[in-house]
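Colleague: In what follows, structures are represented as structure tokens.
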Structure P
């Protein structure tokens, strides 16, 4: 199988919490030995790339910031292309600090309506911020979200609310649905394909979640590999109208697939 770039989801695909899945380390050693580039694609905007680099290295996988691309990168690029100047942001402090480098952030409620209300995975959310976001959207702010994940997996088979779940609250209040920027939109994959100068046929997307990871790969017209170590079950993958190119038990089986 002639692949030059493999895009990986992280949570539920490579690891869960602080637990690296069996076979993951060997898989990335194989990619390095065979000159296959890899990029971790994350919809999670609550952590910096530095956080992920340190986490993955701590698990024993050699990497640097070039091996990561997040919804933060996609969001900033999109907002700049749309000539957005002012934002009201539902997000953690580190995300807001990164956005301040490029845009004017409105911190509290005021009469002037921002260009965009931007929602993200906000583990520091307070009610007043949610209320203000709803008021701004009703007054004309464009509603944009970094990703559509409804929930985020944690250890012991449990989940916590993610950006998509937060957006459901806002939509019920405002009757406005957001424009989602992360997976399953193909933008992130297109951008990393451009960065690594590879074609669709040379690229592969590996993930555990059908409605984000796999659909992103399908939308980008690349081969998709569904792993059964995360949220979506085998039955759910098999029932999908557009099925993954391949289904494997876990990342440990990826080497055998690439050898075919």
Structure Q
């Protein structure tokens, strides 16, 4: 027995070292692709305050949620919709009491700069499918949050069935933006904040709020989040960061 215990000490020591390294290591952030610019800005501010640079992973919320469920080493999850945060919560991966709806956004129709079809109106009765030729890019409908919101809006306004064969569903909303920037799609549906960072697209119109569920970004710590990650999460909820998010076009939500 003593020999067995002696053999376990190196393993226990290694596990303690790994745990200590995690506690002292940088925050590990898994965030929706549409948050890339704002979270990168937050990370720079965090570094300037003397902290280690957070490790960031950006992708569609659906992709990140499934990675977290599979055991990916994340400390903080920021989703672009409620359903994928629900998915992670049901998997038992969240730290109880840390989930917050921090940000809102708007859903917009975009076109390559200077090439927007004239006269488009995002209202029931207008013939959007007949107003342009070619395809429409957005996040993968039914999977990627931007695509989920887009499908809801197009369905509400009566255009989904006609446009469904012409939809190009992308892995995340930033990819949809890139397709429109390159004029591979004459129209796209993204968030207002994505359109704002590009000088190669223009907003054609904003979808009416009642045409889709509100665009809400829930944030939460994962159950094994480090103290550094908890501190960074608190920083993201500070008045200073509310101003930063507002500068990028997000709407900070009251608790």
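Colleague: Here percent of Cα pairs over 34 Å apart has been calculated and equals 25, so which of P, Q was it run on? Let's see the in-between values first.
Modeller: Details: P: 18; Q: 25.
For percent of Cα pairs over 34 Å apart, the value 25 is produced by structure Q.
Colleague: In terms of distance in nm of label points 7 Å out along Cα→Cβ at positions 135 and 215, which of structures P, Q is highest?
Modeller: That would be structure P.
Colleague: Here mean count of other Cβ atoms within 10 Å over residues 79-86 was calculated and came to 13.1; which of the structures P, Q was it taken from? Don't skip to the answer; put the middle values down first.
Modeller: Details: P: 13.1; Q: 21.9.
It must be structure P, since only it matches.
Colleague: Of the structures P, Q, report the one carrying the highest value of mean count of other Cβ atoms within 10 Å over residues 207-214.
Modeller: Details: P: 25.6; Q: 15.8.
Going through P, Q one by one, mean count of other Cβ atoms within 10 Å over residues 207-214 peaks for structure P.
Colleague: One of P, Q was used to calculate relative contact order in percent (Cα under 8 Å, 6 or more apart), giving 29; which?
Modeller: Details: P: 22; Q: 29.
Attributed to the structure labelled Q.
Colleague: Identify the structure, out of P, Q, from whose coordinates distance in nm of label points 7 Å out along Cα→Cβ at positions 87 and 119 was calculated to give 1.6.
Modeller: Details: P: 1.6; Q: 4.1.
Clearly, the read-out refers to P.
Colleague: Mean count of other Cβ atoms within 10 Å over residues 47-54 was computed and gave 16.1; which structure, P, Q, did it come from?
Modeller: P
Colleague: Compare FRET efficiency 1/(1 + (r/R0)^6) of positions 175 and 247 (r between Cβ atoms, R0 = 25 Å, to 0.05) across structures P, Q and report the one with the greatest value. Don't skip to the end; give the middle numbers.
Modeller: Numbers: P: 0.05; Q: 0.55.
Of structures P, Q, the maximum of FRET efficiency 1/(1 + (r/R0)^6) of positions 175 and 247 (r between Cβ atoms, R0 = 25 Å, to 0.05) occurs in Q.
Colleague: Using the calculated result -10000 for helix-only ellipticity at 222 nm (-39500 (n - 2.57) for each DSSP H run of 4 or more, over all residues; to 500), pick out the matching structure from P, Q.
Modeller: Numbers: P: -10000; Q: -12000.
Source structure: P.
Since every read-out is calculated from the coordinates, none of them should be taken as a lab result. Worth saying up front: this structure is predicted, and the values here are computed from it rather than measured. Cβ atoms are built from the backbone, for glycine too; each structure is taken alone.
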